[in-house]
Each structure stands twice: as C-alpha cells, then as structure tokens.
1. Given 25.6 as the derived value for mean count of other Cβ atoms within 10 Å over residues 4-11, which of the supplied structures P, Q, R does it correspond to?
2. Which one of P, Q, R has helix-only ellipticity at 222 nm (-39500 (n - 2.57) for each DSSP H run of 4 or more, over all residues; to 500), as calculated from the coordinates, equal to -12000?
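Read-outs throughout are calculated quantities, based only on the coordinates presented, and are distinct from any laboratory measurement. Just so we're clear, the structure is a prediction, and the values are computed from it rather than from any experiment. Cβ atoms are built from the backbone, for glycine too; each structure is taken alone.
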Structure P
Amino acid sequence: MSTKVAFVCVQNAGRSQMATAFAEQARAEHDAGDEFEIETGGTQPADHVHPEVVEVMKEKGIDLSDRVPKEVTPDDLRAMDLVITMGCSAEGVCPAAWNGENRDWDLDDPDGQGLDSVREIRDDIEARVDALFEDLVLSQ
C-alpha cells in the first residue's frame, strides 16, 4: 500500500507546485514510485503557474510551464495520509478536512515577488521536501 501525500496551497500556482515537482524528483531518486502517491491542489486555483515560479524552477532543470493549477476538495484530502499546507492555514483558506497527518510549512507566497525572494522560497521548499522524503523512505 502506498503512502499518499498532498501539497496544498491557495492558488496551486507557486509553493505547492514547487513542492510537488521536488517530491516527484525525490520519489524517482529514491526509486520509490510504487511507495508514494503525490497530489497537489489549491482551494482557489489560479489560471496558471506563476511566471516567476516557472522561471526559478527552470534554473533547477524542472519545467512547470505545462502544469495547470487544480482545485483540491475535502474528499481529495480525506484520501491522503499526509497533507502539507504551504502557509495558507495562517491565511484561513486551507481546508481542514483530512484524516491523516497535517504539517504546515508556513512559507511566503512567491506570487509577485522578485526572483531572489522566489529562489529563497524554492530552495527552502527543496530542502524541506528532501528531508521529508528521507523520513518517509526510512519509515517504510
């Protein structure tokens, strides 16, 4: 049985997209494709991934230009083992309808920020995802 992990934010156009991409990369690096299902979504999805996010992720060799933000529902979250919110719970707009574990990473929203700030957020997310996967793989 695989562990289901969801990365959730408001617009699903920045933080959660970066976290999902890094999680997909970590899953592949750990050869854990059968062990982890990764989902992402937002409570108020945007029309597209933020351009500044696409740009800084390209610097890491990850192309998010074809990703489309999607809505996450309470039913989606109830099916997860681990839900990681990106700081939107502080804004009061993240749903709280899951049965498994929840962690809030309390990250700044990259929307409209300069590239240096977005790079800092990206690097923080990458380090958190790497640590998360080290913990998850070890606990399997």
Structure Q
Amino acid sequence: MEKIKKSDQEWRQDLTPEQYHVMREAGTEPAFTGKYYKTKDLGTYVCAACGQPLFDSETKYESGTGWPSFYKPVEQGAVEEHSDTTYGMRRTEVRCARCEAHLGHVFPDGPRPTGMRYCMNSASLELKPEEKK
C-alpha cells in the first residue's frame, strides 16, 4: 500500500478542525457525541482523511462506551497498531495504515469471534453506504 504524506498545512486545509484535532493530534471526541456511535446503517467505514476502507458495518456492535466499536478491521493491514502511554496509561493506538491518521484505540474486551474492541472516533470515519443490488 502506498502511504499518503501531506504537510501539516495540507491536512489543515483538507480536514475540519475537529477531524484535524482527532486525526493529526491524536485527540478524542467526547463520548456519545459522534455521528456514528449509534448508526446501524450498512456499508463500509473508510478513513475520513484518505478514503482507505477500515471497518465493515457487519463487525460494528454496541459496546456501551459512546464511540463506534468494531470487532475487527475490514482486512489485515488496513490499520496499524502502536503503543500509547499518554495519560499514564498503556493502550494500543489504532491508525490508518495508509495516511497514519489517529482513529482510536483497541482493547481486548470485545465480543467473539475476535475478542477485540476497536473503539474509534466518528470524526475519523466516513460511512460509505452499501450499494443496493
């Protein structure tokens, strides 16, 4: 996969202020406020910065955390995981593998079949609706 590299100025032009804060500064939107935390529409969640497919709506579930949660990425290699020790905690950050945008964090307390909870920020995602057949 070819990486997308842009200057800070280009990212600021391409993203909303909230998206920039979340995706380029590793910010977090407040729980229960993002546009996708309750969404049940079918489709593919892509990176809001570069369009990389990240999660399928069929892997989305209600985690009770206030953020959209998925039990696995759309395919291996769609996201990258990095150690995050900010705020005195040890967590695993999730980034888009294509543009390295911060998406959220992954935790080992999700449902079967993976047992993982990819807890994402709505500001980092865009839902591409499933096409009608």
Structure R
Amino acid sequence: MLSNTCKYAIRALIYLANYSKENKKIGIKKISEDLGIPSPFLGKILQSMAREKMLASTKGPNGGFSLGKAPEDITLYDIVVHVDGQKYFNNCIIRLEPCSCFTEEITTCPVHRRFGHIRNQLISFYQETSLADIIDDFEISGEVIHF
C-alpha cells in the first residue's frame, strides 16, 4: 500500500491540478485546511515536489503553489516514485528483498510468477494515469472534488 505521505502528495497534486490556474498560486494554509493535512508536514511534501519541478513555488504574500507541469504530464507513477521510491513497485510480497535484486543464482519467491502480471498491470495503471485523467474522471462522474 502507499504510504500516507504519498497519499497526501497525490491528494495535494489533484487539488492543485483542479484549483490552481496559470499565474495563480494557492497558499499552503488554504491547501492544508481544505485537505486536512498539517501545514508543516504538507509544506515538506510540496517543497519536495517543487524540487522535482512537479510544482512551482513562490514565496511571499501572494505566494503559494501551483503545478509545475501540465496535469497531463504528471502521472501517478511520477508521484509514487518520487515519494515512496521505485521500491514500491519492486517489493516482494513474501521476502524482505525487492524482486529486482533476484538473479539466476537467487530464485524468486514461490508467488512471484503468480503476482508478476498483477505487478505489471499495477505499474501500467500508475504510468498511464495522469492528474488530467483523474480530474476528467471527477467531471464525468459528476462528483465534486473534496477531500
């Protein structure tokens, strides 16, 4: 499962994809209140995402955050790999070693073959789902984005 930090990052980026517009930033306090995430913790997450250029950050009275790229150019995969690392997609469900460390000399776990195709589907889902897709899904469903 995704870490809470990763879930917060995904929620925050969906929020920004939906509510921030070009040249308009949303302040950390507003994002924090709307999402129910402690401001200092959210600030660390968003600054980290800004260093990766997924977000743009401006300091000052009119400062805040907005997306650093178009919503269609930021995938769930990008966010998960940045926050939880590539290991999220390589973890073995039985052993402590990641599945990527196995070689011909070290065999994979007994459920590896059974889980492998599911892992590949999961990776494809994360790679093929952008923030724009999620915003579109909300619009199609008629649901209001609220967290």
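1. Corresponding structure: P.
2. This value belongs to structure P.
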